[in-house]
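Structures incoming, each one as structure tokens.
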Structure I
Amino acid sequence: MGAAQTDVVIVGTRCAGTATAIAFARAGRRVIGLDSASFPSETLSTHLLWSSGVFELRQLGALERVRALGAPPLTTGMAAGAGHTVAAPFTPYGGIDHSMCVRRVGLDAALVDTARAAGAELREQVRVDEVLWENGRACGVRYHDRGGASHEIRARLVVGADGRRSTVAEQVGTTEPYRRSPSGRACCYGYWEDTGEADRSIAAQWRAGRLLGTAFPCDDGLVLCLIQPPVELAPRGVGRAEQSYREMIAEIPGLATRLTGCTLRGRIRSTADIASYFRRSTGPGWALPGDAGHFKDPVTAQGIRDALRYGRLLGESTAAVLDDPIALDRRLAEWELRRETDCLEIYQYTNRLARGTEMNPLEIELYREAAADPKLAVAVMETISRVRAPRHMLTPPRQLLLATRALRHTPDPRTALSAITLEARDTLTELYERTRAHHSGLAPIPATSAESLAVEMNS
């Protein structure tokens, strides 16, 4: 049997893959998506969607399917630490004034159904073995089905939306990131049968010592409780996960109170292998949306929003030029650069929160000020929900004010000075990184495996 022909083949059909498929199918392009899973199915993932992420569901035409799963609208954000509580309503983003926490088993199935309704063909329980090449361009994939039979699909564009351990990234030679930041935090989470009806509209976070914990009400009457301890305190050993998880909850008084009367349902999921990164994500005939190309620590819950947004934008920006390889590659590079420009600052902000340290004097002062100033509290929530850039919340005058008050309130001035020095260093380093990225553009594309083989054969 000959190879199937399509305009776009997408490897991985969860958030980024389905968003990409929907955009291409809506534009009248033929799309085949491949995934090893059978939907609905679980995947290891946090799954809070800030208002900007809910907006992306609406843009894709998936919002009503997702709402039907029953997750409550989260209209208020709350962050507590060092004795201060910051709370504010979410500022509307594109007319969406709430966040949602939707378990991936339902969310991904809703996106798959939306992609199929748009006209995409999605094949489940198959595994991609290799990317196919022709004259230095990706031109399709070879995969096998669950019976072991091998198949080929030829396409104008190969999209790798297959996650952090992306087969497509490996095949095109971009597994090694050009920008990377190991996380100082691990991640473990579970679902609880929620009895806190009064709290089911609140997305809440607490910090206690070096621990960070959250409670996000989700579908099926559950609340997602996620703990991010320092990596060295991550649960280890057979049978230790639930015990360690419960012990850490007990060390966060506000979270323990929130879960009073709630019952843990199912097992604890955890990982300590976390690093934020940017990989080169476009090249001749290929692209990597979602975690395959760019990943941020879950501490700021940005991953699903970005997977949906940049999957959608990939399809919308390239569908019209798929038949012109030169124009296609140019549009692909423009898409990748846009994602880097849009995501770099929140990536940097996320890396700070992912260090796994206690709140420093400047963070404590920010919480103190925001707890007393409703406008600042709104600005804090706008930052995390991508309505406002971090630098527009932590402006130079505000940083100076926080530094002055940290020196006044911190018992040991040396502790405050250390935090101020770190803040200055971070601010300058991040500014330099953003400026360099703006002026230098994207990092060079590594030689693909096919190109390397061609060089070897001709040498």
Structure II
Amino acid sequence: MDYIFYPNLKKEFPIIVKGEGIYLWDNKGKKYIDACSGALVSNIGHGVDEVIEAIYEQMKKVEFAHRFKFSNEKIIELSEKIIKISPKEISRVLFASGGSEAVETALKLAREYYVEKGKPTKYKVISRWQSYHGNTMGALSLSGNVARRVRYSPLLLDFPHAEPAYCYRCSFDKNPDECNLECAENIEKLVKREGPENIAAIIIEPIVGSTLGAAVPKDGYLQYIRELCDKYDILFIADEVMTGVGRTGKNFAVDHWKVIPDVICMAKGISGGYAPLGAVAIKESIYEVFKKGSGKFAHGYTFAGNPVSAAAGCAVIDYLNKNNLIEKCEKSGDLILNKLEILKEKYPFIGDVRGKGLMMGIEFVKNKRTKETFDPSLGLTERIVDKALEEGLMLYGAALCADGTKGDAVMVAPPLTVTEIEINEIIKILEKVIKDVFESIKFWE
């Protein structure tokens, strides 16, 4: 008997019993290509023996040691590995069990940092519309995903939100080749409006995930945010829960622009789905404020720093490095993007393709010239994702990407182990799926 309360009670979910490489199998023997790494989690693919063995070996030693009383060998080892792949100046790590917890940690850290500095009025955190930072209340308050917020709006904190860096649908009707980073200037205006003395942090997804379907900012945008934070004594938090640990072809997405944030949130790919794990990496200057002040950070989770999860994280980072997967990711991403560009030129309903590394987005439009969206009641994104699953291809939906009320996109983000043959297979099925779906809605009539 199945007693699970599923996220959608009107759907039947296949029961997965096996995973290997980029493939999954259900209990009826059907094979699926995991072309979205679950939720951009399974960065090194499924069934990697080295990771499984590392978890088993740690479980034989000790499975849990409470963080308020003990440290353990694996979190110390993992902290060292994280610092080695992080931008310079990042020198300390706090652990969590996932992305939402990591963002909550960063949120509370920013507040307590300024309390320790004797600036208790600084508590607000600026984020952006069409962003996503997690499902817990603090993280959801930061999120600008309208659909996810609406049911819980009475419970959310009143944090300010700026316009997104969404070049395909610029909020300021600018062309990215000619703009003056008005989207970044919008954040500075918001800082001035709210008062810099009240702003503790600005949180940014360097490349926005499913809320905008892998939207990449214009060069100079993140540099502007870095300078803005320095100017007004504000912490720059990079939410790399989805982009971090190799997904975009660099250790962290901020590395594409050589920007060093004050705080980096990571999860998903750091354990590759093998165990619940999140982390927050911070600059030494933040750590020193706590060390010279109260010496305490009043925050933590029961399973933060779990040695079994840390063992998974260590093994995943080792596997990435051993197999040069981050470098391969960049090359595989270029190959996929080129193939998606061909599809864009071929089909009038593909308005934009974008992304970096193996984090790609495809946005669908009714009219390529005007960028007109489809009627949300059509449920186009869901149709494409469902049809793909029926054909044995997993895609990640990015519905309502245009403005939170309309817009359709999907993400293609296979494990970093994906081969050229497997990429060709993904593109072949993807093309069949979108052709079938657009024929079913009579797009050409």
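No lab work stands behind these numbers, since they all come straight from the coordinates. Quick caveat: nothing in here was measured; it's all calculated off a predicted structure. Cβ atoms are built from the backbone, for glycine too; each structure is taken alone.
General remarks:
- Comparison of I, II by FRET efficiency 1/(1 + (r/R0)^6) of positions 198 and 278 (r between Cβ atoms, R0 = 35 Å, to 0.05) - largest value held by: II
- Entry that produces 0.96 once Rg/Rh (Cα atoms, Kirkwood Rh) is calculated, selected from I, II: II
- Value 24.8, calculated as mean count of other Cβ atoms within 10 Å over residues 294-301, assigned to which of I, II: I
- Test item: distance in nm of label points 7 Å out along Cα→Cβ at positions 6 and 398 calculated as 4.5, pick one of I, II: I
- Once mean count of other Cβ atoms within 10 Å over residues 62-69 is computed for every structure in I, II, the highest value turns out to be that of I.
- Value 0.4, calculated as distance in nm of label points 7 Å out along Cα→Cβ at positions 46 and 214, assigned to which of I, II: I
- Among candidates I, II, the computation of mean count of other Cβ atoms within 10 Å over residues 102-109 that gave 21.5 used structure I.
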